[in-house]
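Each in structure tokens, the structures are laid out below.
Read the figures in this text as sums done on the coordinates, not as results from a lab. This structure is a prediction, so every number in the text was calculated from the model and none was measured. Cβ atoms are built from the backbone, for glycine too; each structure is taken alone.
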Structure 1
Amino acid sequence: MNEKIRIAVDAMGGDYAPAAVVEGSILAQNENHRDLELILVGEREKINQELSRLKATDSPLTVQNASEMVTMNDQAVESLRKKDSSIPVGMRLQKQREVDAFVSGGNTGAVMAHALMTLGRLEGVNRPAIASFLPSEKGIVVVLDAGANTECKAQNLYQFGVMGSIYTSYILRKKNPRIGLLSIGEESTKGNELTLSTYKFLSEDPTLNFIGNVEGRDVLKGTCDVVVCDGFVGNIVLKFAESIDGFLTWLVKKRVKESLLFRLGAFLVKVSIRDLRKVLDYAEYGGAPLLGVNGVCIVCHGESPPKAIKNALKMAADMVRERVNEHITKVLWDKEKNN
């Protein structure tokens with residue numbers, strides 16, 4: 001029988017913590033009770049109150065106390081001073097091999113800072129990257145970096161492409177995933193100095209299925225499976241995509257109020273509208289893996305509901321189970337050796 005995968009969960013991270021985090025953890029535990037062992041990290045009293053409210057005091061979930069709290073407004077440097085907050089406590093549990101992964105819906109900058117400080121980088125990785133997910137006409141598209149690095153070198157973007165390809169292969173089960181470099185034109189001569197240099201790196205690696213430059217309009221078309229860009233651009237793309245659901249909801253409501261015919265049409269396609277919102281819902285994906293750190297870290301949206309926490313925990317378990325970090329290290333080591 002396989003050993004359970006142990007995951008530390010930042011119970012204090014997110015706009016609706018600890019309520020949403022505790023409830024999401026219970027959902028994940030109930031669905032995967034044979035595979036998961038979850039440790040809720042945070043203020044013990046508040047966590048126990050939620051467990052009591054949800055009538056889950058007999059749950060196999062355990063609690064690791066953390067006396068301090070990192071807020072969403074804390075700067076990364078400031079968060080490093082709070083050594084007994086839920087983020088560094090959870091990171092230390094992973095560093096000490098007491099857990100296999102860490103999931104947080106808290107301050108992304110703080111998670112990144114503590115991951116680098118406590119866990120460090122995987123051997124061969126220059127900079128970790130946040131891999132986020134967007135829907136497309138041909139399935140899920142992985143975008144990285146989505147905000148960890150606002151300024152990058154070509155070597156960094158090249159490694160993002162390698163890590164994104166490995167993640168997509170093992171977790172999303174896409175064989176030989178197509179990698180595209182986000183730029184202002186499809187031609188190899190289009191772009192700024194960073195994209196031009198990165199294009200050279202990616203195109204010269206025969207092990208990558210690099211299809212060349214892709215434009216913003218290609219992302220949702222599913223032209224490629226992995227979109228490579230720096231964190232500044234990637235975060236803008238991600239936040240814009242997140243706004244689509246709200247805009248469509250507003251537009252439908254506005255038209256329904258204006259037109260009886262539109263109201264009838266909206267009623268007839270009600271199921272399709274619900275399915276569309278499900279596709280655009282970030283909760284379906286759970287969270288975003290921080291690829292390149294020497295551990296498994298999943299960063300969730302600050303507004304994550306219980307469903308998103310549950311799916312983020314599944315994502316963390318899948319990364320541990322598929323040994324994604326080992327594959328990244330091996331591939332980068334082999335490339336370095338052959339250069």
Structure 2
Amino acid sequence: MENFKTFIKKRLPVFVKVFAGLNLISVPGLSGKDLRTSFIHDSLKRTFNIHIPAFFDKTVQLPLVIALHGRGAYGASMVILTHKGFNKMADQDGFIMVYPDGIEQNWNDGRMDEEANDRAHRENIDDVGFISALIDSMINEYNIDPKRVYATGISNGAIMSYRLACELSHKITAIAPVDGNIPALLFPECSPSRPVSVLAINNTDDPLVPFEGGYIYGIRKINLGKVLSANESIEFWVTRNRCSLTPVVSDEPDIDPKDGTRVTKKNYINGIEGTEVILYVVNGGGHTWPGGVQYLPAWVIGKTSRDFDANEVIWSFFKKHTR
């Protein structure tokens with residue numbers, strides 16, 4: 001097996017370039033339309049991709065799903081990671097997808113990662129303000145239903161979705177973070193003005209974002225800040241939403257016995273304003289998107305569960321919840 005550092009040096013730039021060079025092309029038939037656009041926020045050009053469903057009618061208010069990429073990637077990378085799953089469901093069920101880009105491939109998610117010295121955290125980029133402005137823009141331009149705005153993401157994007165739930169609860173109806181927990185520095189300040197439904201997917205063998213909480217160490221083994229555990233992150237929202245403290249627990253079907261994972265679902269129900277909190281515990285899973293692309297080898301990021309499709313689970317959760 002080649003040296004870890006050599007592997008990363010050789011492979012990771014190629015992976016990033018693939019994401020950076022992705023051209024989103026509409027497919028004839030039932031597929032919708034893909035756009036790339038931008039606006040200026042806080043003196044910065046902010047870019048994002050939009051997927052408009054096949055049968056778009058501006059007179060009909062549609063839901064909006066915002067998908068946030070991980071550290072070192074782009075909005076377009078979420079399309080690859082999810083096998084275009086959200087876009088396909090958007091065409092079938094009628095909702096709009098947005099894939100924003102962080103500044104220099106990072107989100108200011110509430111951590112302090114001094115060793116990485118990335119611009120988003122170093123300059124305290126106003127990503128919350130950007131997403132807030134993006135929501136307003138989508139409401140104005142595409143007649144989005146303000147009562148059905150949702151955010152999901154992986155890793156840095158998952159952590160960012162937690163921050164959005166804390167600071168934009170008046171605009172975000174529900175979130176679905178994958179492979180991310182609440183930042184320790186953000187936790188004392190998290191005071192949502194409204195309840196937000198949460199579906200979290202966490203892998204127990206995640207080598208980057210620890211399931212049990214603690215410091216995040218990136219692929220290059222630099223300290224990227226501290227987070228709560230998956231259970232602590234969930235407990236916060238169970239308490240805020242006043243859900244039942246005892247979850248309904250179920251072991252999900254082992255659809256692919258060869259993938260090395262088993263999934264347990266914990267559902268905290270009966271929250272105020274119809275909210276609920278769900279945790280999918282992927283036992284044996286790595287820093288991966290269930291049902292998605294194994295974007296790096298398992299010895300680097302861990303295993304991808306094939307026992308469920310995160311895209312389908314997340315959208316099914318979102319469409320149940322409105323204000």
Computed 14 for relative contact order in percent (Cα under 8 Å, 6 or more apart) - originating structure among 1, 2: 2
Of the structures 1, 2, the one that 1.6 was derived from, the read-out being distance in nm of label points 7 Å out along Cα→Cβ at positions 135 and 255: 1
Structure (1, 2) behind the derived value -8000 of helix-only ellipticity at 222 nm (-39500 (n - 2.57) for each DSSP H run of 4 or more, over all residues; to 500): 2
With distance in nm of label points 7 Å out along Cα→Cβ at positions 79 and 119 derived as 1.3, matching label from 1, 2: 1
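Taking Rg and Dmax of the Cα atoms in Å from the coordinates of each of 1, 2, which one would give 18.4, 57?
Traced to structure 2.
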